[in-house]
Structure 1
Amino acid sequence: MSKTRIIKLLDILRQKTDINHPLNSEELIPLLQQQGEEVERKTIYSDVKALNDMGIYVESVKGEKNGYYYDDELFENSELRILADAVSACSFVTEAKSEALMEKLLSLTNEYNREKIRKTLSYRSNKSTNEQIFYNIDAIGEALYEKKKILFDYFDYTVTKEKKRRRKARYETVPYAIIWQDERYYLVGYSEKHQDYVHYRIDRMEDIEPVETDHIYRQFDVQSYVEKHIMMYSGETMTVRLRCAARYRSDVMDQFGSSVIILSSNDSYFDCSIRVVVSRLFFSWLLRYGDDIKILSPDSVIEEFRETCLQAAARYKE
């Protein structure tokens, strides 16, 4: 028995067969011969038996189409489709990296599933041009594991799409979590300077340098942090009371998760309390619902919301 031949046979079965597309011995022999293996029908039979004895499931079918097919995919087709969709939609990954990732993902299934997935992928986001994103993720992951702080440069884009550093001095933070939110990757870290948690877009970071730290780590609730920061915008965290149309209960729960406390409800509306970072993104979320979601308190947030709306409206006066 040739171990090399069995590996080649398994690869052919994995790539070219499924329950609807079995291959019989006459079809497998030339495929193996193309790879330098001299085989006959009884060789195929014994090699398939050897694979099954090793726990690698190769099924045989009889009927209108006789043959063998591989029946032990690492991912279900639906699982692989979800991963492929995520790669396609992921804006922080460059076009070239997206293609490379897609090739690796689709190599995990047979050619028939690859074709189905490729032909039905339709959504493509605006892709990042920062090729450092994967190096950044590795560097931050190492710093998280080794409990080090990091120094890095942070940049924005100019109107001519050129990178411009925000400041000459290096940024400094102690990594606490890497978060994927709204199609972006963020680093959440603790700033000793500001004595608070801060976050940065990882695709806007460059030249990450891990350094030793004597930082005393605190308990950090990632879920709570994400729920409070709509689209990861910063601001003051406050308790806000809302009155919401009953049909939007799921929307509110989806957005604010465990921070939602239902205070009262009836068939028409419910009052709730949430912990949220008060920012223009929070206000834009409110505006989606028009009269169906209203701020009840505190007065300072009501006033800030009113002023924000008035300032926006003033831009459109004739």
Structure 2
Amino acid sequence: MDSITHIALGACMGEAFLDRKLGKKAMLWGALAQSIPDIDFLASFWMNTSSNLLAHRGFTHSFLFVAIIAVFFALIAERWHRPHNISFKRWLLFFGGVIFIHVFIDAFNNYGVGWFEPFSHKRISFQSIYVADPFFSIWPGIAVVMLIITKHSWKQRKKWWMMGLVMSAVYLLYCIFNKTMINGDVKAILKKQNIQYSRYFTTPTPFQNWLWYVVAGNDSGYYIGFRSVFDTKKKIDFEYFPRNDNLLDSVAAHEELQKLKRFSQKFYTVEKWNDTLVFNDLRFGQIMGWHDPKGKFVFHYFLKDSADNKLVVQRGRLEGWDKNAFNLLVKRIKGN
């Protein structure tokens, strides 16, 4: 999830765990602990882009990291607040729980997290909720604002942190339900339309959970389309994209390319733009693909030493967005 959402969730959890012991300081500890796995952003200062893609949400989002950093935080907080009547076990439970929730909910985005690093490089991704979904974030956001502006002695504070945590959890369950329904529809449609595939995935399009991006195919190429939870027709208008592995012959041995392939989990295509090879990671969708089926992929990496590949994961995500584009998205969400 985005950083603001993590901060809000952590603050709500701090209030839930330690409000009677620390007052509003508990919210600060919760926000800090919930944010700490994203310390991996520092790697971008010395790593190249392809290496940083694998480092992000890697070890700092692993269960081992959760265990180590929870003990570290507990030791610091226990000393910092002396004298107090909070047991070390409670400190440990608090920090362990808050940090675990961060790495847990991040697994529901399409980027994937390295739960089992450094023992396994397998990325876990349930692809059930968009990384910045306002319908998930609004509840803890409202709760934190109310907790900040109200007095610690106010009796209604519990209702606010409970709303922030419970409503976001309910929405996540709703997203998982939508994912299950969409997957069932997609499998049936792929069979009906006689589309052969060895792998597929579905993931929400930006900022909501009703319109889903669908990719299915094999090492030759991928069929890409969109499915709304409100669609009634048992059909998807797929666009086919060849993978074009043959274009990589001249750079096949490059370490950079091998890292990109590993990161993409085989969901990639290659294109040639003028004299530049472009590597597309399909998992991050297209730029308004529901309107332009042949649109560029958000994640396009230039396989050229002098090329600018910063912000490659979200390159062009909001390109062309205006009132008309928003209306087109809403229209497509309403169903076919």
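Quick note: the coordinates plus some simple rules give every number you see, no bench work behind them. Predicted model, so just to flag it, every value in this text is computed and none were measured. Cβ atoms are built from the backbone, for glycine too; each structure is taken alone.
Volume of the Cα convex hull per residue in Å³, for residues 7-46 alone computed as 67: which structure among 1, 2?
Of the structures listed, the value fits 1.
Assuming 27, 16, 10 is semi-axes √(5λ) of the Cα gyration tensor in Å, for residues 175-246 alone as calculated from a single structure, say which of 1, 2 it is.
This figure was derived from 1.
Out of 1, 2, choose the structure whose coordinates give mean count of other Cβ atoms within 10 Å over residues 103-110 equal to 20.6 when calculated.
Derived from the structure labelled 2.
Kindly point out which one of 1, 2 the value -14500 was derived from, the read-out being helix-only ellipticity at 222 nm (-39500 (n - 2.57) for each DSSP H run of 4 or more, over all residues; to 500).
Derived from 2, not from the others.
Tell me which structure, out of 1, 2, gives 24.6 once Kirkwood radius over Cα pairs in Å is calculated.
1
Using the calculated result 0.40 for FRET efficiency 1/(1 + (r/R0)^6) of positions 151 and 183 (r between Cβ atoms, R0 = 25 Å, to 0.05), pick out the matching structure from 1, 2.
Traced to structure 1.
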